[in-house]
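Colleague: Pasting the structures here.
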Structure P
């Protein structure tokens, strides 16, 4: 499944590259992906008794005039070939390919309390400067970290959480007691 999804994504990436329309493809792929991940859409696409023609109508109603014709054609192709289950993985792969090409990375940030807009903007700016890439933030709250952020971005991680500091202190104290 992954191989075919990557094949579809690569073909769409090539179209975006030929037309120098990466930003448009990215925006529309995100829109389609978000829409298709709803439970209602999944039921329609995965239903074995809904014909390809009915799925075409569904795609037209949902996306015609909002997305490029070649992306709509891609949706039709998957319905015609009974490969609707490849849509979301292919779109996710396309989104990742375009982001990588555009030097956009997502920083996953875990903290005990929510970041203010100002704090999020400052963190985004610092990470963007350090990585020389555009950084998007995925912020999650986890009270168990007690305080401080945990950041994973572009293969790097920074753990400034109180939870880690307590764990490190406990280890050092145990080492000191056994010496």
Structure Q
């Protein structure tokens, strides 16, 4: 849910100010611009904020770039984490010393979860009798969890390694 002050700023074309409020907080922006922000601002106050936004555009853009840099660093950490999991999986699968169980357990679990998910969806979709209302919430929960896990499995095994590589390269360029 977007805070009311952010919605007001965005709806009045004050995206840089809204971004600065999200990045640094309302009090910081008010001190920087010298303007009081509130969810129900009259048109005169909005015009005053637009003038302040133009006067401080360079600083507001710097704040946006700073936030984007933090977002890119976070993305980089997530990609690095995914990459390390794939490297671990590759090392186990290609190791001569790893027991067979270690090599096959992850793919078997992944396949089993996908089959269970598809089976449960099939039962729910093609079952003649409607689902009992006392079990409906639990069934929806279980299907939601299995759907999320299945999505992660498919992304892990069939997600584009090239896409991850491209993202990592873009991230590296952006941080430089």
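Read the figures in this text as sums done on the coordinates, not as results from a lab. The structure presented is a predicted model; accordingly, all values stated were derived computationally and were not measured. Cβ atoms are built from the backbone, for glycine too; each structure is taken alone.
Colleague: Assign the value 1.60, calculated as Cα Rg over 2.2 N^0.38 Å, to the correct structure from P, Q.
Modeller: Working: P: 1.38; Q: 1.60.
It must be structure Q, since only it matches.
Colleague: Assign the value 13.2, 42, calculated as Rg and Dmax of the Cα atoms in Å, for residues 3-106 alone, to the correct structure from P, Q. Walk me through the numbers before you get to the answer.
Modeller: Numbers: P: 13.2, 42; Q: 23.5, 74.
The value was obtained from structure P.
Colleague: Given that helix-only ellipticity at 222 nm (-39500 (n - 2.57) for each DSSP H run of 4 or more, over all residues; to 500), derived from a single structure, equals -28000, which label among P, Q identifies that structure? Show your work: numbers first, answer last.
Modeller: Values: P: -20000; Q: -28000.
This figure was derived from Q.
Colleague: A follow-up question, please. Thinking of P, Q, which structure, once mean count of other Cβ atoms within 10 Å over residues 19-26 is computed, gives back 15.0?
Modeller: Details: P: 15.0; Q: 18.1.
Of the options listed, only P reproduces it.
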